[in-house]
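All of the numbers you see were taken from the coordinates with simple rules; none came from a lab. Bear in mind the structure is a predicted one, so any value in this text is a computation, not a measurement. Cβ atoms are built from the backbone, for glycine too; each structure is taken alone.
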Structure 1
């Protein structure tokens, strides 16, 4: 298994590549980051997603499955821009998993939420022609690449010897998304929270050891609708948590028979919501046992990742390795005191995990 962690700005974009039983390369793409992960319109700079797609084309390979975890721009924006600018994008993809507003409404026999509609500005000539607006769902249907089913808890799928077990969303998460979602009005590239990077790891650990400390969980409706899963290949597990809420993941893992005494053993954990302290709690870290934690964030929005998250990781596992897809970020986050207090903690930059 080869895992590429793209530089997706504040978002997620991850490619999983593996060989099937006939030694043919298979590819699963999870999200596409922000629009700039594919192409920055203002600077005309081509991003990691553009480079990745060209590489797949040049090798005459395909994207066997594209998983769009949820509707937030920092996860789906790069895919929308790719589809808008490359009229042949669909030819590279076999199947798309995406919980659209239309399919959720059909599932619950409820009225559609227009706020969930996504629009593509399709160009005939990738970067120069006048675009034509098209609904994203209509595009997926027209190009016959959408596996138009609800992707939710308890679904299991097998692709060329690789097993995917869906942990979230639950049906209640999806119904909540349909009923409550409104398009965000804030700028994704502004920081809305004060950074906690100047606080030592040990201070957080001391604070959270107090009886009165209470975990503050993320309540974002789109984050709660994230597609998250355990991927199993060659008897190893890999866990990808999107932007999910920890109580939902714990509930799913508990239903599968995992607990603190019998944790899920995983090769890696893609930490939820770019390392937000509201999406990773002590109980989650106790039920998923790994030494390898992956953070996807450039630190430009809401000062994510939160250092408090790393204090929970190191308190649970002092020998952890934390991987960052932006290699300069740890230099701003970790103090000399942190390295002295936790000498076995390993911090590394990552573009690829093999």
Structure 2
């Protein structure tokens, strides 16, 4: 059996998972990929990935994407076509693209299946989980977004498919562990004993929040800070205090920490409301677990406790006993699409 390579091509990160000739997970890698700055960033990200233990050039590539959403293109269909062609040229003519319920398609079918291919990585992950567990709910929190996807009886049980409909259903919450602007979390936050409206400025992100409260996962923050500055507690405190019109002064680190905790709770509330809506509509068995994925899965474990559900880490399911469980959970869609592709090989 030849190696199989799974790719998750996002607007901010490129993720790769390699299944070896024995079908087991051999390597996982991630690289920043700021696609909104140009398609050349994709080549840079591909070149920046470390060599795989089993050379990707020897295997078949299976791709899922969300990168078509960036404002480099006028619409998502154009983005799917541009990304797909670029990847087929780089990875090989046999590259296959995940199209959700339509399965995998070749580069010659990108236009016909653009709506199925666009932002389908959540569906790939949930489909892989549906083959591993009888029922559950995928709770995947990445740097930018969070997906809540029920599955049962070998199938994905999502209410919606396209992003516009998923937002309405609560299955897609545009809030992540690192890149979300703090101003998107709440109109105001408590500070010095009163509620202070947040400035509508891109001064700070959720990476600053979780750095200050000591919960920023390793490798979650791969892009420049909002001000292009340092990624230290002091720099994060300075950025966060700007959100309430303050400068960092004596005692400012402590105040920023309290503000960060309040911001984290505001985000937790957003996520809990989305999860609650999805669980109410899903009709899952009471013992069906939340399966945490993504670099923000620590928050998903907290959500499971609040929702009264068992919790499973997707890494232990996808890595199959290897030492790659953490990396597999961070890059779950890449591993999932590789597993789905291998089933076809």
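Could you tell me which structure in 1, 2 was used to calculate FRET efficiency 1/(1 + (r/R0)^6) of positions 11 and 307 (r between Cβ atoms, R0 = 35 Å, to 0.05) as 0.95? Don't skip to the end; give the middle numbers.
Working: 1: 0.95; 2: 0.75.
Only one of 1, 2 returns 0.95 for FRET efficiency 1/(1 + (r/R0)^6) of positions 11 and 307 (r between Cβ atoms, R0 = 35 Å, to 0.05), namely 1.
Thinking of 1, 2, which structure, once FRET efficiency 1/(1 + (r/R0)^6) of positions 115 and 251 (r between Cβ atoms, R0 = 25 Å, to 0.05) is computed, gives back 0.00?
On the way: 1: 0.40; 2: 0.00.
Derived from the structure labelled 2.
One of 1, 2 was used to calculate helix-only ellipticity at 222 nm (-39500 (n - 2.57) for each DSSP H run of 4 or more, over all residues; to 500), giving -11000; which? Intermediate values should be presented prior to the final figure.
Numbers: 1: -7500; 2: -11000.
Attributed to the structure labelled 2.
I have 16 for relative contact order in percent (Cα under 8 Å, 6 or more apart), calculated from one of the structures 1, 2. Which structure is it?
Numbers: 1: 16; 2: 19.
For relative contact order in percent (Cα under 8 Å, 6 or more apart), the value 16 is produced by structure 1.
For distance in nm of label points 7 Å out along Cα→Cβ at positions 67 and 243, which of the structures 1, 2 scores highest?
Numbers: 1: 1.7; 2: 3.0.
Greatest value across 1, 2: structure 2.
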